[in-house]
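Some structures to go through are shown next.
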Structure I
Amino acid sequence: MKRSITAAGYLLLIALGWTATPVRAGDNKAVNENGATTAEEDTTKNWIELGIGGLNVTGDAAQFKQEHHISGDVYGGISDMHYEKEMGKGTLTIDGHALFEAHDFDVKIDFTQPGVGYVRGGWTEFRSWYDGNGGFFPGTGLWIPPRNAEDDLDRGEAWIELGLRMPKLPEITFHYSYIYRDGRKDSTMWGDTTLTFLPTNPARKIAPAFRDIDEKRHIFSLEILQSFDKVDLGAGMYYEHSEVDDRLQLERGAGQLPPLVAAPGAQRFITQRDRNDADTFNGHVSVETRPTDNLWFTAAYSYTTMDSDLSGTRIIGSDYNSTYGDPILTLQSNDHGTLNLAGVARTHEHIGNLNALWVPVKNLTATAGFRYTHQEQDAFDTFLDTNTTGNTAPFSPTNPQGGFHLIPNPTPRSGDSHDEFDNVAESFELRYNGIENWVFYARGDWTEEWGTIKEHEVAGGQDEGMENKDTELFVQKYTAGINWYPLAVLNFATQYYHKSADYDNTFHSELAIPPTPNSERNQRLIHQEWDTDDFNIRMTWRPTLPQKAGTMSVTLRYDYVRANIDSQWAVSPTATGNAPANVFLDELRSGIITQHMFTGTLTWNPCARFYMQGEFSYVRDQTDTPSDIVFTGNTMPSIVDLKNDYWTARLAAGFAVDNKTDLHAEYSYYHADNYEGTSIVGMPYGMGATQHTVGASISREIMRNVRVKLQYGYYHYTDDTSGGHNNYDAHAVFSSLQFRF
């Protein structure tokens, strides 16, 4: 940290104090024969910018890195570079940056020769950080430390592209990419613990979990485009090979070991490994024709097939990445695992679309679109289902009383499925601007889908039946809007849309699992409808100010969204017999989502050298469901209505001290107060957090081709939802030196 601050301070001293001659250093002016000064033309087109920075974080450093994408006590390197050079009839261009410790790299090399084509290639890699913390139980202050306080995941791509661009020949483009993700990230699939010690229902899912990520993709594509007068023809193909080897690392019964709980305890670790090797091929053709200047047509067809090989395991052990059969004394009842998962899946998809643009009369434009999709997917898999059974006498330290052990013979299971869907989408839009200072538009979108889903299971050689259902979806959306420009300095825009989505499931058969009274087992969604209304209005005003007051711009916007969700369920709708079998429940209003959003921006330039900008937003967002009821014996609901209210503010200012020095400062604020303490009957959720951010920078040109910049930021964050475990204070400094040549 000291090295970064020292370097930044040194650069700041240079920026503020360097003078080498009676003429200021960096003056890009020359003296003509009459003694007057004239500005020299800057002909430099290449540059390299070197930077160094550092962080000082107290509190949860991982949370800071996750939010602001900065890491390293000291980090730096090449923050930006550009180089270009004429080579024969072509141009070589190199762009990129490389920041070590921040793990941010990017380079792109391009050689283009007009009339021939180009060769391009590059590599990019950047790191994302994740906070490994899990949940927090406020009732007793219970918080379970993560195995890894900080997770990071590297994403990268190496690519090359060749383009042929010769007159009268087709445009041919070949592209290859190697894309990867490698590392570890947190997961919100938290594990459970009973260390809340509540007298009833003590389990809460707050134990942190994470995922090990190892994913690779190879992508090849070839595109050909040929133009004939008023017709453009295109054809292409795409091939992708992907390899996924991910692991979910989950802890159950977290911390439940003697003496906190009775022997042998219940803490165990689950590693679920998911592997998928897939090959995808796509071929497509397109045509665009322009019979007249006011009538255009486009059409396209695409065919895609994907083949996947699935494998994996789910093993419960005394630690992550255990081997099946390793000794573990803390197994519990129904600790199911998976061995030798093997499966295949194949998907076929056909897509065809037609589009038209027509201008029947002046100032009126009509567009229409149609798309048809047919998709089929078949899958089959087998695996061994491992389970547990209770220990029996004689008991011993390795066979404790009250404990469980793995069954000697896992149960073979298999499943197969067939899904088939037909989807049709249409759109139509009219836009009219024939009235001065007004623009009117209206649009309709419709989507219809029909499908069949069949899922069949076999367990231990016994056929468990098939879930066979038909699905229907109908979505319609109607949009209308107006833009009005009453004055050169004032304009309004407003828009409204209504969207309705209907989902229907018709069950023909179900898995052979009998319904259980007072249980959600075999509860099926029969029908659901979403009705959404969205209205927004925006005003932009640039008032005419006295010349000495400069210029100003004001933008205000209001958005209102309301969605009603109506749902109907049934219990085993295809079964026969007494209730709860074949019981259709009444349709009910299962959710109401309401949002109000207010935003505003003010920009003021009192003079050419100075500007100020302010931004403000306030959001009221609530989801109301009938589940916020108080059960008998409780004093509060276990599930409360979801609130996501928050507001933000930002103020920024910039000042050009002279033609070589610029100053910038800004402050931002975020606040949410939605955290509700319902820990006695459930897990409290809702965001409760406050964040302050202060930043400042100075930039100075110290020579005609040299510029220095120093930046500082302060960050303060408090988080109620995590019980303060995600709080942090951070200081960040970064300095850069740019050379142009």
Structure II
Amino acid sequence: MKNALTIVITLFVAAVTVCAQNNDPRAHIETKDCPNGAIYLPAPPTLDDSRFLNDFAQYRWGFRERDNKPRLDLALTDGSRDEDLLMQRFAPALGFTITAQNAPKTFQLMRTLRYDATAACEMAKVSFARKRPYQQFSEHTPCPEWENDRPNSYPSAHTAQGWLYAMVLTYLDPENQNEILKIGYDYGVSRIILGYHYQSDTDAGRLAASATFARLLAVPGFIEELQEAKKEYQALKQKMMNRPIVVLYENDVHCGIEGYTKIAGLRDAIAASDTAYVAVVSSGDFVQGGPAGTLSKGQYIIDIINSVGYDAMTIGNHEFDYKVPQLFHLTDQLNAPVTCVNFSDIKTGKQFYAPFVIKKFGTRKVAFVGVVTPSTLMSEGAAFYDEDGTQLYDLHHNDVYNLVQQATDSARAQGADYVVVLSHLGESTFDVVSGKMIAATTGIDAVLDGHSHATIPCEKIVNKKGKKVLCSQTGTKFANIGKLYIGSNGKLSTELLPTDKMEYCSAAVKAVVDSINEINAALTNKVCGHADQLMTINDANGKRLVRSGETNLGNFVADAFRWYGDAQLAFSNAGGIRQNLPKGDITYGNLLETQPFSNEMCVIRISGHLLCDVLEVGAEALPDESGFFVQPSGFRYTIDKNALPRVSDVQVLNDKGEYEPIDMDKEYTLATLNYNLSQYNGLMLNCELIKQNIGLDVEALYNYLINPLKGRIGSEYAHPQGRIIIK
């Protein structure tokens, strides 16, 4: 009896204390009139209660979930009680964001509900005085600045707020009830991830919100306020229903980081105009191609992309340049969802990314389907095998079109009104390309292409049923920003917006880009030497030649490899030589732009016969380009495009510095990239490895420039040296 009396007195004192402190005039209900959770809620589990086992298990789960950066970032955003952010949180379910400007009555209602949710939990919080998880286990949260000494874990007021919002929004928009309630539930899960609440705290928070909503219905004027908000909301929904949709897109940015400020600025301008929905997407090849990617193995690029706020992305072949573990590390940090239908574990068949992503714009849904070229298995082959040569990953070369079709059908079944493929297939001599994909499928409305660096404002390709499908590609390095327009009448169009004179700029993204440029500048602005002439990958007309013919830069790179590896012979695959070296001063950044992949060097022993076979693979695509075209050092060769075999008259430099016919049976030392060993049809996989991981490709160029060349690329490299003769 004494214990019962003590409990009653405690609850009474707690209630009086809370009422005195928390009668917030902004709430609909005074705290004293709220359902008293100290009475109707069960007591939270104690440490010796079997129910606590679930609390502890979920707490540890949340702790691990912090490694999922996008989910952690979402949890941190949920930690704020800012009404604007919370309304943005529900936007994916509603199709638009409720603001104080477009729906003032609804926004004010939601703002008031925040205080109702807080009041609903206060009496129970004070009564139960449960320690928060981070207090119980003396562990910091991801946001220590929010930590305090208040033992107010049960029930969770944040969770109550999210659930109360979800209940009211469900009343306003019952058509989207499931999506709304899912977001409301996940809002409470964020509290577990941050370590501020146990599972039972969030469960009790949702129950408190439900009790409060029931009580609110008895508050004079509340039902009328709800009805007014619903009337306003439904009018807004009708207005937003068929608003045009603008999808801004890019492909093959290759570390052209200044462009991110423009695509974000353009997106913000369209959003501010309040005339259309707007999204930003990428068709791959973003983490490699310049110092910002090379120096950080893609990390700086992810930081910039997150500052932009993409809506969907797919991966390109060059996302594999830093190998698959780094690819996973980088994409795990993206705030944007990644979609790719054809990248899987070869042993289990598990797809690593979602086959599609659906985004809601008003009442219309757009599905984005991602696909990457299976030629990546050849061009970035080292990423797909372990050290023993066992293949770990697959890109489903023979099944790409079927996988895209399956994703398209599934997206349509889930209510997608439009299907847009984020394609990194491109157009080339390879047998899996975007044009053939369109011709082999149905249900696709547009293909935002990449990989081949083409500039295609709008091409119409007929699909399997004779319907025209839009296909567009923006070039490379943000030369253009693509704009896909989906009109109120459902018609689609694409166009390219050149960026050279574009004035749109996001100050927030620019701040991130500027900070990264500042970090890079300390190293990349260092002058390493001087070139008496332009060292180029192009022919005299400015057209890229390095993948189908000899250039002076190809000579220089191959010579650097041979000197650095102290080998008789050397070669660079043409695809690894990406940018010119300017006439005049050469910086370390210039060298990084020329060799941006951070590939390790090696030296192997190779027979003359096997080297000729490698050269044949490099020449087989002529007259078309090939990234495997061989730029040689220490030997020269002839190609006849009309003969088989194409390669002949291979000659090597002897000890006297004179060329002599290659000895097919003799073994030579050859310096090249580790990457190349698994390329060229695997011809070099079984060669004896004399030196492994002797340094990076860019280090070879740097050391060759400052040591034997004494910092000067002179007249000996004024022109190609006649190492490749093409008939």
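Read-outs: derived from the displayed coordinates by stated rules, not from any lab. Keep in mind that this is a model prediction, so the values were computed, not measured. Cβ atoms are built from the backbone, for glycine too; each structure is taken alone.
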Test item: volume of the Cα convex hull per residue in Å³ calculated as 181, pick one of I, II: II
Label whose coordinates, when distance in nm of label points 7 Å out along Cα→Cβ at positions 222 and 254 is calculated, return 6.2 (choices I, II): II
Test item: percent of Cα pairs over 23 Å apart, for residues 366-637 alone calculated as 65, pick one of I, II: II
With helix-only ellipticity at 222 nm (-39500 (n - 2.57) for each DSSP H run of 4 or more, over all residues; to 500) derived as -1000, matching label from I, II: I
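Quick check on the output: 16.1 is mean count of other Cβ atoms within 10 Å over residues 390-397, derived from one of I, II. Which one produced it? Before the final figure, lay out the partial values.
Numbers: I: 10.2; II: 16.1.
Source structure for this number: II.
Given a value of 6.0 for distance in nm of label points 7 Å out along Cα→Cβ at positions 470 and 566, point me to the structure among I, II it was derived from.
Working: I: 2.2; II: 6.0.
This value belongs to structure II.
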Structure (I, II) behind the derived value 3.2 of distance in nm of label points 7 Å out along Cα→Cβ at positions 46 and 70: I
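Just checking, which of I, II has the largest value of FRET efficiency 1/(1 + (r/R0)^6) of positions 238 and 494 (r between Cβ atoms, R0 = 25 Å, to 0.05)?
Numbers: I: 0.05; II: 0.30.
Max of FRET efficiency 1/(1 + (r/R0)^6) of positions 238 and 494 (r between Cβ atoms, R0 = 25 Å, to 0.05): II.
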Test item: distance in nm of label points 7 Å out along Cα→Cβ at positions 574 and 686 calculated as 4.3, pick one of I, II: I
